[in-house]
Structure I
Amino acid sequence: MLTITLEPHGAQPLYEQLYRGIRHKIEQGALAAGERLPSKRALAAHLKVSVVTVEGAYGQLLAEGYLRSEPKRGFFVQPFEAQSAPAAIPARPSAAASVKEKSIQYDFTTNAVDTARFPFSTWARLMREVLTQEDSGLLAASHPQGVEELRQAIVRYLGDFRGIQAEPEQIVVGAGSEYLTGLLTQLLGREGGYAVEDPGYRKPARILANNGAQVLPIPLDAQGLRVDLLKRSRARVAHVTPSHHFPLGMVMPVTRRRALLSWAGQSEDRYIIEDDYDSEFRFSGRPIPALQSLDTGERVVYLNTFAKSLAPSLRISYMVLPPHLLARYRQELQFYSSTVPSFEQYTLARFMERGHFERHIARMRTLYKGIRDSLLFAAREEGITSRGTFSGAEAGLHLLLQMNNGMTEPELVRRAAEAGVGVYPLSSYYLAPGARSALPTLVMGYARMRGEDMAPAFSLLRKAWALDRP
């Protein structure tokens, strides 16, 4: 029988002590993959604790991917791969930058993912396999658009999970979305304006501007980018995130998507850049097909990256070019060499072909959902929701928290930072001068946080923001 030493009068709740104890045994290999755990009632009787305590511990382990539940069979240990410690990830510069970074104990940055769960042993095994089997081919120059094996794997993934029907020759692999966005500026031309979502992710706007394009911020409503305002602008290209807007979190409905496609179809030199960043992490409802899957006029260029789904240091992104743009690309830009080493491309191709990518996404989706649920629970318990409202919980790796406690956005950020908690103002994502939300709103990423950190983090926020605990 599983035995964990518990301290009934300890500082941590019993369920958390039990959760930590079981997690430690799994990580140390004392509980092997596939091993069946005692039933909740049996373990509760053995440890002389309540069934609720065991339910809480098992529930957290399920959410974080340490266990799996099989109907009528029980709880089983999931395979766990030993990892190296991930490198520290710097926080996003913000209104909290005046507070020394070392003073931030709990950081709700959006510039991070949980790399501790990256399947290093699987990746290393595939790397060794590639070195052995590809041999001297790794030293030869690869195809400018990327190795064929990876482009084939991407096409299969897009067909299965994003509703996109494409051919491998339409795929262009590059070292990051920044590089590919720069290529697109050359391919689509700098003439006319490039519409971007306002508020939105600022980096694409900066890249477009640095490549000589005129950037036109277009406001949003509850359905996404306002096509009525887009029509009044001189924009020729629109950069959008229809499957999950950053940072507001809305999903563009099909009526707005068709309106956007209709706008693009009114002129042969109009295009849409669909940035599908962050689309893998949807926690409720059916997956949202890509905008490109509705495009019958070759108006949409699809853009995505593996930085969020795997690791930021894996600088592999890709775009899907419509056939007529592919012909133009080959004529005008194919002299550019591939910017991603063949070694990494072959490794990623095998990682995808053998189902490791899909399994990793499924594990991370479960993990992040558990962390999100812990965040929302802790916020309610600490009374944050008495004066604040969360939105954007259905997808992505961040939430918006709109506060109505009499403090301004900068004051909320400053007080949180002084208390050791990093939160970030929505106003920093607006491009148009003076634009901001009606109420102070904070962007709170949770990918680098742990579920157990949420209660102390929100306790600090409650005190910093002078809120009453329920």
Structure II
Amino acid sequence: MKRFPHTYVIVFAIIVVVAVLTWIIPGGEFIRKTIVANGHERVVIDAQSFKYVPNQPQIWEIFGAFFQGFVNQAGIIVFILIIGGTFWVINSTQSIDVGIQALVKKIHAANQLKMIRILGSDNVAIVFIMLIFSLFGAVFGMSEETIAFIVIFVPLAISMGYDSIVGISMTYLAAHVGFAAAMMNPFTIGIAQGIAQLPLFSGIEYRFICWLIINSIAIAFVLWYAHRIKKNPQRSPMYELDKSWRSNHSASVDISHLRATAKSWIVYFLLILTGVYLSFSFSKTTIQIGNSVVSFNFIALITVYFSISSFWAIRKSLRYFILNLLITTIFILILGVLGYEWYIKEIASLFLGLGITTAIVFGYSANETVKQFLDGAKDILSAALVVGLAGGIIVLLNDGKIIDTILYHIAQSLKNTGEIGSVSMMYLFQNGLNIIIPSGSAKAALTMPIMAQFSDLIGISRQLTVLAFQFGDGFTN
């Protein structure tokens, strides 16, 4: 059986095709100008300034394009590697597993409440778990990483009277739903908006509404399917394959009891002192969401939250403390992006600090920390390299003087389709591209430099272009 070409092979083939096109397509260029929008400088095309120029055929420049692509995308590549390494360290402590198990127990304990009994504790558990994993997908771009949780949630689903499809849906499907809506996904929205020169995670209000709608549809489907299987388990297409799970299932593994060490207490107090210092240094943080502006000492608020919640967590279990470090990091990330215009450098630094802190708290030696981090970076290295390789495509298009010619003729062909038609074509294009390039970050690096400038030519916002990319990538990723 023939194997489908590797992503690297596909990207290299595209680069070769682009190099050939530099010999065929006439050269052309637009005049570009820098404007200030919402307090940010932005390079845009003068749509009326296109003119043909001599093209620059590319041959040996193919290999130089690889190098320049990595140079141009170096920040994003390092960012991806740091995120991958940090989450590998956190996952190796099994802290996220413990947090999920605790949430499920709390939900079942809430069955004493009349409303929970009416809704059904199992239904509430499914909804709650799906929302948690959907948030992981929407905020951190978690998708195939959720495969590690299947060994927890498939037995849990079967013990609740469902099948393995429900267990996978609670984790894998939910994460992909969040990935598709992508409120703050750094690997898709973050990269796409950065390339499109938009403020990081801007437009989150609309994407949040989309996230709610898409999740509602997905959750309704899973609940319908779960109810159908619980009523008649033999209707499940996995009924025979789930027999081994049904006979040997264990809904949870007791891994939560791990006593706090002196190191963890030292880290706890040092982080509180750091928070107090920053609370006085940055006494007010101004956040603008839509047309609303709020000024408050959010750093002090996060510090108080961390002090109280971590004191409880560290006394209960070391893994709960690590889990709370992750939750606090999410709050800091949101505050940094909304209040201090953080970008890839700051977010990468934050997560690198989280990874090192987690390793210290869990008692890893320096060598073990490096090993875990490298394992995580190695696991996500292929995605990081694709970003650099895809960057080479744009280098050839620019150096060959054909990118503006392509933009001009596409814009001319779609000029009469209207805004809806143009955005629809962008969406369908991204859907089709998933067949050959499944990496969301690679597609962002490959297509957004063209799509962002194309949107300027046809008079639609770059934000809408990013949304077309996100949904086109997310729904068929």
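Every read-out reported here was derived from the displayed coordinates using simple, explicitly stated rules and does not represent laboratory data. Just so it is clear, the structure is predicted and the values come from calculations on it, not from any experiment. Cβ atoms are built from the backbone, for glycine too; each structure is taken alone.
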For 1.00 (FRET efficiency 1/(1 + (r/R0)^6) of positions 62 and 366 (r between Cβ atoms, R0 = 35 Å, to 0.05), calculated) the corresponding structure among I, II
I
Taking -22500 as the value of helix-only ellipticity at 222 nm (-39500 (n - 2.57) for each DSSP H run of 4 or more, over all residues; to 500) derived from one of the structures shown (I, II), identify that structure.
II
Given structures I, II, which gives the highest value for relative contact order in percent (Cα under 8 Å, 6 or more apart)?
II
Computing volume of the Cα convex hull per residue in Å³ for each of I, II, which one ends up highest?
II
Distance in nm of label points 7 Å out along Cα→Cβ at positions 30 and 358 derived as 3.6 - corresponding label from I, II
I
Origin of the value 19.0, where mean count of other Cβ atoms within 10 Å over residues 110-117 was derived from one of I, II:
I
